[in-house]
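Novice: Some structures to go through are shown next.
Bear in mind that the values in this text are calculations on the coordinates, not laboratory data. What you see is a predicted model, and the numbers here were worked out from it, not measured in a lab. Cβ atoms are built from the backbone, for glycine too; each structure is taken alone.
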Structure 1
Amino acid sequence: MLGERPIGVFDSGIGGLTVLRALLEALPGEQFLYLGDTARLPYGTKTAATVERYALQAGSELVRRGIKCLVVACNTASSAALPMLRRHFAPLPVQGVIEPGAAAAVAASRGGRIGVLATEATVRSGAYEQAIHALRPDARVTSIAATLFVALAEEGWTDGEVAMLTARRYLEELRAASGGIDTLVLGCTHFPPFMPLFRELLPPDCAIVDSAQTTAAAVRAALPAARRTAPGPLRLLATDGLERFARVGGHFLGHALDPAQIERVDLA
């Protein structure tokens, strides 16, 4: 029955666990099936055609397992593959993270001066600019590729001197390119763990937008309420590095993970 089928979520690695965490909070009666394509991360340095192929393989694996909704918890895959995934898996609901993130940025921005930190592929696609301008044509959007944050997040280096220096360097680059922003969009699901650093380095009145909460709200609005009120089961899949996935992913998800409970899958 519809209410008993899981919601499928995928990302290139552990970053999408920030979205999964928001989904678990917003939809406590649902079951979830998460896939991290850790063998082939990062997606952000790949061509659009390669990301499309990877996204289709990841989505197909989850669809094969009987999901009722697909959440693309990866900005790069959302920017490169979302229209294709919606066509391929129709009528299955497919939700990306860029449209909710853009909507949250427009709502948060006072003066329309919006900065985006994202992967190289997401910046190259112009997806955030398009989504934000569709809602606020006069917005001034400046996007910077902040690729190093993905590697740092996958290592669990989300604080300390290296993370602080990296955040400072990217924000300086963003400030120089934009002339100043009033809203920062974290345009990669690997970036929210660096939120305390951004808060420390940005002016107090600069809003910081993480698309996880708004994505969860969009998924909740698209689905009928589950009948279960207690938390449903959570299953985790990864394509490689199960011990690292458990070690670092636990920090993203907010509780310890056991590598023995993560299933390895091959998408090739």
Structure 2
Amino acid sequence: MSDVKPVETWLTDMDGVLVHEEKAIPGAAEFVGLMREHDRNFLVLTNNSIFTPRDLRARLLSSGIDVPQERIWTSALATAQFLDQQRPEGSAYAIGEAGLTTALHEVGYVLTPRSPEYVVLGETRNFSFEAITTAIRLIEEGSRFIATNPDPTGPSTSGSVPATGSVAALITRATGVEPYFIGKPNPLMMRSALNQIEAHSETTVMIGDRMDTDIVSGLEAGLRTILVLTGSTQKHQIDRFPYRATRVVDSIADLHDLVHQTAPEITVER
């Protein structure tokens, strides 16, 4: 493994890695603090499209984790960037919250229910029958179908709640049209994040808590990956997957020593 390049950039998932139910995971605040203290190039990624980076910064700060706004990358931002690259200054009918609508407005998109080029489905806690019906009819009339992420459920203090993937499946069943998902596990999310901070895949590591989103999307984007066991994927589930993470650790706290190193080399543990 002598050709393995030292790590220069760190990407990390948010839920399950840094926070759980809006409470900081032990060692997360210190990890981010070390990143900033040692001037490491890093970005926090999330499939959550509800909140803007400013909102997420405030939520993380309330948990004791100080992440600059410009160090947060969401599936909503990646979706807006993708649409801007595909059809600049286009139009969309959006189902979602401020995180999505703000991102679309900022790239010059017009939000309209009148013959939009795209129907864009994002995360929301207020799905309405009327909005879903409108989306179905627009897709039937020819609007292209985009969704911010494929997650079927999301966490809440009282248990799982339906998320974007579940509502997308409903719309697909009604129209026969599959959406193009932008967020993880689409490696497009990783590549857009790398471009955002001018990083290279060969010198970047992705930290995540899910083998089926974080680890596989990092793998497919050419990154090394670290699985933490503080979130969705448990230790006994790892061998069920046909791929593996570069390294598996109990939590983000186990990575503090690597951040201290100027150029750590992370290789597969045998």
Structure 3
Amino acid sequence: MRYSRGFTIFAHVILIVSILVIAFPVIFAFLVSTHTFQESFAFPPKFHVGGNIPHNYMTAWKRVDMGRLLFNSTFISVTVSIGKIALSLLAAFAFTYFGEFRGKYLFFVLILITHMLPLPIRIVPTFILMNDFHWINTYYALTIPFFASATGTLLFRQFFLTVPTDLSDAARMDGAGPIKFLWRILFPLSRTNMMALFMIEFLYMWNQYLWPLIVTNSNEMRVVQIGLKMLLAGEEQAAEWNVIMAGTIIAMIPPLIILFLLQSSFVKGFAMREEK
């Protein structure tokens, strides 16, 4: 179906305006991060790149030890993403290929129910458990409670159901056990879904604020989202929005790198499910 030239131009204009509206907060944050303290409070705002970039970004980096915060957030996000993928793969494999074991559907429903419980409801019992394990202010408390994933289990189970049963029968006849079948056949077939899930979980963990704030009590274990809050000044002085916005732009770089690297797998994974 061919569209008229006027309609094509109109559609492109709408798309460009929509992109600018959505991206405006990020663009404005970057512009503010390039100005001096006085210029960041100017009215009307200055919609041009300033000349204070090195000072603002170095100040934000040193004031809250941004390097350590970025390492903590990256380590936690990568560890949780890999842990969720591993456990979700094994759980989905069991629910799909281990026959009708007793309580199979009950366990699956219970896993899905956990997806309906928001984090604030689970905070108190989870914190008590972490305290009993003496895991407060450790990477264990920041990662292990997030390993279980109802979303990942459902995603991989639905994908495994689309794999022809003849494939598992042929593997069994060739002498491949369950683990070998999972590793040699299902694992490569699930690579696109794994990359999509990795990106989703990485971004989810990168934006965590409440749980890391509760289970950590030293600056060495803080994450980048808490670091941004630490950039805010006390009540006795005005916030240095140029430095705060510089820290915000720095905090956006790792997720953007992951997004650019894995966006094709993310789109392909959803496209494959739509086709099926």
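Novice: Suppose relative contact order in percent (Cα under 8 Å, 6 or more apart) works out to 22; of 1, 2, 3, which structure was it derived from?
Specialist: Structure 2 accounts for this read-out.
Novice: Where does the value -22500 come from, among 1, 2, 3, when helix-only ellipticity at 222 nm (-39500 (n - 2.57) for each DSSP H run of 4 or more, over all residues; to 500) is the thing being computed?
Specialist: Label of the originating structure: 3.
Novice: Still on this structure: Quick check on the output: 0.65 is FRET efficiency 1/(1 + (r/R0)^6) of positions 12 and 68 (r between Cβ atoms, R0 = 25 Å, to 0.05), derived from one of 1, 2, 3. Which one produced it?
Specialist: Among 1, 2, 3, the structure yielding 0.65 for FRET efficiency 1/(1 + (r/R0)^6) of positions 12 and 68 (r between Cβ atoms, R0 = 25 Å, to 0.05) is 1.
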